[in-house]
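Student: Before anything else, here is the set of structures, which you'll find just below.
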Structure P
Amino acid sequence: MDLSHHSDAFWDIFIGECIRLKAPLYRRLTEGVRDDAELRAMAAQAKPGQPMANMLFAAVHYLLLRGAQHPLRSHYATLGPVEAFGDPFPLFRDFCLSHGEEISALIVSRVTNTNEVGRSALLYAGFSVLASRAEAPLHLIEIGPSAGLNMFWDRYAYRFFQDGVALRAGGEDATPVIDMEVSGGMPPLGPPPDIGVRLGLERDPVDLSLETDRDWLRALIWPDHPGRFRRLEAALAATRNVHPDIRKGDALDLIGGAMANMPRSGTLCVFHTMATYQFSREDREALDALLTIAGLRRPVWRLSMEWHEGDYPLMLTRYRDGFMEPQCLAHCDPHGRSMVWRS
């Protein structure tokens, strides 16, 4: 997925994503921005590697969530019942031009560090496979954890639906309860595995003690998906007193030392969801090299779900003795709503 500022195809690609993800509001807004030079220039202020549409739309959503009054509000399901009719783009354009300085300030300073809690269902399924193959406890390093909500995937409750039948997993009486549709077979779900060390590596960590950072997380949720918004609210409430260990910095600079300092007993696993797609090809190759080198000292596992040529595969890879052994476990919806299980 080309996220560069110089990609003329970006807006058409994003329209395709809106169609696939059933987001009619953002589809219409994207169509409007694509044909509006002034708004395209505003979105292009995003940092290198940041998706322009996400940044522009999140900045607008953020201001609305924090109380900005405008008729555009009536089109956002995250702000209340949608009672508006007609084309939302003229209202969106008016809002952007009326709040240009505030929007630009957000676009140039923020990044798309979404913490999509629905992806924890994918992680639970993947780690269930790993737990059946590896020695407990699991020592976990997450690349790009944002606020760290998915670092605690084992503490949520899940309902995996197949043919209308729900299989429950995760913590009893836990919140949030995350639902997922499964086809192609059911993952080998068991009780939550034992977890040892949890560590996050994040260039732009979210400070959940700050209301502004919590609101930015909310703003990154698409208003077409109010269920995701409610799920995020439940996760924020459930982790209010949890303080994840997240180290600020470039993951490629930190991960070597982080892996070397993990306990020797148990199993080391690096995991990430929708994080390395923002890496350059060279950085992705460097990460593979670092994991391969670490695998010379001890087996290293990697659980990932990233965009790849229009697909979102859930991959479980073992690095051992200089070799990389990948396995595709499932094909996933990137927000964790469904997956086609393969393994």
Structure Q
Amino acid sequence: MRKSEVSSKDIAEACGVSRTTVSFVLNNTPGKVIPSETRERILEAARRLGYSPDAEARSIAKRTRATIGLVVNHSDSIYADAYILRLIEGMAPVFNKKRCRLVLLPLRQREADYGQIVRAHGLDGLMITNARADDEALRALAGLGLPCVVIGTVEGIDAPQIDIDNEEAAFRVADYLLSLGHRRVAMIVHAPLSYVAATGRLAGYRRALESHHINYDERLVRVADYTEASGYAAARSILAERPRPEALFAGNDAIAYGAVQAILDEGLRIPDDISIAGFDDDFPSRFLEPALTTMTLPAAALGEGAATKVIALLDGVADAERRTILPTLLSVRDSCAPPRSAAAP
């Protein structure tokens, strides 16, 4: 390799770190805490390889500026997940404008090695969605010196976060069902309770019950796994309870789609026999028959905000607002109605 061809990518590979970490060290970027051992290893590799900043600058100008990874923690369904597609819809204009490449990285195993992911894909920045509260590797990311943004809320990590208030949004869905006069309101949590959003939505449901002076009944709660199939199975189980629930709150719209089919397979009518509400406002929700009442999330705005934050970090600009919370909107459609006992008079 000729010395004029040496790039920060070559130094990153030689040191086993990200290209962004190399950039922070070589440019002495202020505000970046890089372990001294890592810093010395990078500087020594740059001297040994004969790195030339001017040659690197010319090379960067001719190619993609950076590669950003979007890590999605959950099951195998992400390529059919409308929420993920809407996140990307918001990210795309930001990354296109800045000549950045986006790599979609489904993460199915429980234990993540984010350092290995970064190295394997040559990432300069990372965005993580569907974060788990028990993901200790996420808390260790700060030591990598890599620009990282979490689409969600996780306590105890040194990274900018962008999210909605899951508890408050779920409270509003459940409160709407209860305000119609329903008293036996069931919930299918959309994901295992190790996921932060899942615990937040369950907490909102429980708070709504408490505000209407209704005791929490664990027999009316099931936990699904993001997919329509898991929603279908959970709904069939809930519908077998006696007395049968009058309304059902699905923790996301995919769960609601499976639950709708379970309700129809039981020979029940929506909303005459049972009301149902979802969460997300995915593309198909308004085209169901009846149209699904659901909590509308600003998914594209979350994606745009995350992309903007990670670009700023790449530019060495600290994020003054460490946690950004975006608003949600309850979209009331035709899948909910007062219980027949209340509507008859």
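Student: Have a look at P, Q and say which one yields 3.3 for distance in nm of label points 7 Å out along Cα→Cβ at positions 162 and 298, as calculated.
Tutor: Comparing all candidates, it corresponds to P.
Student: Given a computed value of 4.4 for distance in nm of label points 7 Å out along Cα→Cβ at positions 10 and 74, which structure among P, Q does it belong to?
Tutor: Q
Student: Oh, and also: Of the structures labelled P, Q, one was used to calculate Rg/Rh (Cα atoms, Kirkwood Rh), for residues 266-313 alone, giving 1.27. Name it.
Tutor: The read-out was computed on structure Q.
Student: Can I ask one more? 5, 24, 28, 18, 12, 8, 4, 1, 0 is what came out when P(r) over Cα pairs in 10 Å bins from 0, in percent was calculated for one structure; which of P, Q is it?
Tutor: Derived from the structure labelled Q.
Every number in this text was worked out from the coordinates using simple rules, so none of it is lab data. All values derive from a computational prediction rather than experimental measurement. Cβ atoms are built from the backbone, for glycine too; each structure is taken alone.
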